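Q: Below you'll find the structures, each written out as structure tokens.
Readers should treat all values here as calculations from the given coordinates under stated rules, not as data from a laboratory. Because the structure is predicted, anything quoted here is derived from the model rather than measured. Cβ atoms are built from the backbone, for glycine too; each structure is taken alone.
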Structure P
Amino acid sequence: MKLGMMKNMFAMKSLAFSAGLLAGVTLCGNAFAAETLFSNNVFAVAPAGENGSLWAFSRNDSYSGVTLLNFKLADKGAVALQSSKNEQVSDTLTAVHDGFVSGSEELAERRRIPAVYTGSKLGFVLPMFSMNKEDRYLQPAGFFNILNLNTINEYTVEVPSAAESLEKPMQYTMSGFAYDSTAKRLWIARGVLGLMVHDVSGNKGAKDTTYVLNVNQDGKSAKLEEFKKNSDLDLKKNTEIFDVRLHPETGDLWLATAKGIWKKTSNGLVSAVSTKLDTSARVTGLWMGGKPLQIIAETNYKDTTGTVIGGLWRQYEGTDKDFSKVNFLDTAGKVQKKDIYDESDYTVNDVVFLGKKAFVLVNAIGGSTSGYLKLDSLGAKAWEQDEDGKNHWLYGYETGVTDRKGATLMTMCAFPLSDKQMGLAVGTYGNGLSVSADSGATWNVILNRAKLDNNLGSIRMVPSVIVPGNESLVSYKVGRESKITIEVFSYDMRKVRTIVKDAVRNADASRSTNPKEDFWDGRDDHGKDCTMGVYYIRVKDNHGHVGWGKTMTLGGNFR
């Protein structure tokens, strides 16, 4: 195993450019040097070590990259972006596997991208995937550790020969990280390959050791045993480990496994943590934090019919109570009898703690439903009950977390905005980042925003290539309040769509776009998919200014 620093970043070959050549025209490429983010598809966020600093990892259709953003508190509790810088990673590696993107890997431990900031030793740590024989990013390869934008390290982890017989390499993907800053050790959950410790405390380079967890027949004790390079992998004996956490008060190592929750103390003893989440429970995630300290666990498994069954559990440290399922309350505070979490097939992407509250970001399996649950000591309380009596627990587009309907919430973290103020950051698929300085009461959306000229001097389509049903945002800026009309024309200048007509838009320092209305979905005025080709977007105001943009749809056959 060698720790190699990436020497050269590959030049960007945007999908827009390729598609433009196919159509016989040249589309404006993505000017990433001028962008706020590498991509508006953000899959992992983490603090960057200084007040107001945030790491974000994003991926588009072909490439992946990392962004370092710096924020400051503005007037009235708003968050202002001061600067952002990007760097692309190698085009043969990524931190976002294709199963995560396509949703084919439906089990909870493979539906999130673990990320941790470790400080100056290893920096921002993410899993790393290479391509398999089908050219899909489904081959676990090790991890990235990103110290700064000039030092993006690719750390390759060898796979023991015993794992070569596994049907799916994703069975040993890295699904959880925990960093011990005192011992300078990174603990890594690796599924069927158990637990790996990456020790960087020495002066002669890193040392890796792999352990497997063997549960005793009593179900109350277990052993962590070193897995030798030439050892055989016993899937019946070696329990899968899906997540790992270091207890913030005791320093004990907690493990989420296919056979319950276990902890390893400083004296090396391994014991069961819960009687409710015992060896019969497939625990796929663990999160710890808040004041008072609370521990949240996720269970997830497939029943005999192939249906995914999940559960959300919680325990308060310092009490004698075991884990219990999280209560879901209606707007009046009445506990619901049904298990809403399992009924909706949610899986947890991230959990963030702020004081007494926990924010649990979830996605629904097989669909685009996403959002975060806000938990207090009683449980998750619905923020709204509609006219049909349906309770709504998920915070998302309707509560202002994003400003574009259909964006999927992917990742979440807390980070210090100042010595006294913590911020929240949410990464989305399609709508960039959202940042809050008031515990989620209000949000500031951060999107790719290349410089635009006043009075419709420049029009930018984001993204510049879509398929029908997706959205290309029409970005523009006006110098004073205007009534805006946006129309779409085919390559032969035949009008196919009126997006908005005489819609009021205000002057803005960065852009005047209303993201909830000013987008094209690749369809005409009758709702039909437009054929593949280049389309022109005309934006005009009531003061005589006209601007033109250009985009491409790949047509209905690509949907």
Structure Q
Amino acid sequence: MRNLCDAKRALIGAMGAIAFTVLASHGAYATDDSSPRLTTKIDVQSQDLLVQPPAANWPLYNGDYSGRRYSGLSEIKVENVSKLRAEWVFHAHNSQRLEVTPLVVNGIMFVTDANDAAALDARTGRVVWRHSWPISEGLIDDAAGHINRGVGVWHDRIYMETDNAHLLCLDARSGNLLWDVAYANWNKNYGATSAPLVVKDKVLVGTSGGDDGVRGFVAAYDTLTGKLVWRFWTIPAPGEFGSSSWPGKLYLHGGGTTWMPGTYDPGLDTIYWGTSNPAPDFEGEVRPGDDLYTDCVLALNPDTGKLKWHFQFTPHDLFDYDAVETPIVIDAVYQGTPRKLLVQANRNGYLYVLDRINGKFLSATPFAEKLNWAKSIDAAGRPIVTGIKPTAAGARICPGYTGATNWFAPSYDESSHTVYVMALEECETYYFKSEAFQERHGYYSTGVKHIAGEISQKVLVAYSIDSGTIAWKYPQAGTGRSSGGTMVTAGGVVFFGDDAGSFEAIEARSGRPLWHLNLGQAISASPMSYAIAGKQYVAIAAGSDVFSFALP
């Protein structure tokens, strides 16, 4: 760990740049008594993070710990959502592809673009402060895109990950850097793209690089000091349970990264965190067996990092079917019995329902029509595979490399017990050629191609927990390349970024379209909602901008 002065000296020496903070001349002070000021109190207590569902504040990446992306606000509803209008737009200068979900606390919005963070007046979009951190050179794959999905907040501190896997702690009132920790044991293929998750007095982080031959982990740091508290390695070391899949030193390059934030059940005091694919991606012979703990959801003790249970969705994955999609915490009557459920729409094309107390498999429902890698899921939750796999000549495999869904956020409607997930109907040609691990290179063995003449399509899918079936589907126009996620509100509206570059609202119960506005940019982020002085706003990032909408 380094203090601010040490960090500046190191950056000057290595890169000729320093981290700095600016106060906007028109954002630091408000023009009337109802606007937030630089003196706005930011003191997010642990109990504030337990509020469910979120309403005026949106203090976590998914709104609350459950991952439901369900807003308790209802001013904007089915009857009036067609009157929505843009209130303000914030332009980010350091990224052309924002993937951030903003957080809002007491009228202050916190956003990130690349390695920069900013605090905005959430009513007007004016900048209160901005903290800049140089982007890193020499990164590969996702990290080279300098993607950042947002911050965590605790008391008066803001936490963010940088592209090269540093954890920064900023003062929420000023943006000043308090400390900086490099948290990846440096293999130059590590990176970070996630938003941190704050649980009690710890801030949890993961890395990207699962396709690049790194060893995945979840790590917890003390929120005050930045001291490492625990680290759970997702690829077992020699002699540990599951290590038979990783002969020799392959465990050091086995993937299983943790590049999206997990969820948390305070009642069970358990964190649920998804892991990515094994590496090399498309070559299975060198990593025999199930390849634990890749393509898993891990149930971890937040105080110690000890594993309570795991469930693996795609054993011995040959298709890059990460399991980092949000594991949603749901309490519901399931098949006639009240259950504590964990629900995940997985990249492999199946939506899973698990008992989150013990990880017991309950059901798996296909939500993608293009699905040929497996015939079905057996009673224990293991896929019955078809035997198809990447070949030197190429094999058509469905879902494709992006998956039937991906990191873009699902949501859950409390009133109708419905899960909303953005699906992708797509097949691709997978190729195999053995490759050795190299630093600064991907570790795929070898790649995929789009299939000429085949149409890719995004579809918003509604899954009923009550019936265990798909309730409806909402097909979209576009090329299938967007990454917009979903949010549902107490007003009965599902908001999402569609595949044609529009921010869209539909009726949650029926999928009936209600409103849309083309933002003129591809949407690669998921929406959120907040309120100031009783007025509800809905915000989403698109391209290089953050948009906020409200009723007149």
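Q: For the read-out FRET efficiency 1/(1 + (r/R0)^6) of positions 77 and 373 (r between Cβ atoms, R0 = 25 Å, to 0.05), a value of 0.60 was computed from one structure; give its label from P, Q.
A: That value comes from structure P.
Q: Ok, one more. For relative contact order in percent (Cα under 8 Å, 6 or more apart), the calculated result is 14, so let me know which of P, Q that is.
A: Q
Q: Could you tell me which structure in P, Q was used to calculate Rg and Dmax of the Cα atoms in Å as 24.5, 81?
A: P
Q: 2.4 is what came out when distance in nm of label points 7 Å out along Cα→Cβ at positions 181 and 261 was calculated for one structure; which of P, Q is it?
A: The value was obtained from structure P.
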